[in-house]
Structure 1
């Protein structure tokens, strides 16, 4: 079952990520997926955050891929 991320959750995630990574971070909903959001740094896509709802405990998983060419 897909878990929909609410607008208030997205705002909370963005505030948290800005505290951790700085003001260049933005979080936005995805067009065709409601269980995750896109994370951008200085308007560049850097990863996804997925919502995990396991037995009434909610957590979030940040997935960021780094290409070898970018290193």
Structure 2
């Protein structure tokens, strides 16, 4: 299952996935400063964590690819 970072952010906030919500909710995540959404085992369950924690436990916490990263991989 390929869930993008943008989809995960909308899922975390329980909002519909669309461009307007992605922009608004991505800003909310950015306002947390050094936090991002990630997941442990199930990409359908996004969790917010500090980037330091995500990177220090990279074998446990996985980051989502952004939709632009996914598009480049599909080319």
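The numbers here are math on the coordinates, done by the rules we state, and not lab data. Bear in mind that the values here come from a model prediction, so they are computed numbers and not experimental data.
Given a value of 34 for relative contact order in percent (Cα under 8 Å, 6 or more apart), point me to the structure among 1, 2 it was derived from. Kindly include the intermediate steps, with their values, before the conclusion.
On the way: 1: 22; 2: 34.
Among 1, 2, the structure yielding 34 for relative contact order in percent (Cα under 8 Å, 6 or more apart) is 2.
Out of 1, 2, choose the structure whose coordinates give helix-only ellipticity at 222 nm (-39500 (n - 2.57) for each DSSP H run of 4 or more, over all residues; to 500) equal to -7000 when calculated. Don't jump to the answer; show the numbers that get you there.
Details: 1: -7000; 2: -13000.
This value belongs to structure 1.
Name the one structure among 1, 2 that percent of Cα pairs over 21 Å apart of 22 was derived from. Kindly include the intermediate steps, with their values, before the conclusion.
Working: 1: 26; 2: 22.
It must be structure 2, since only it matches.
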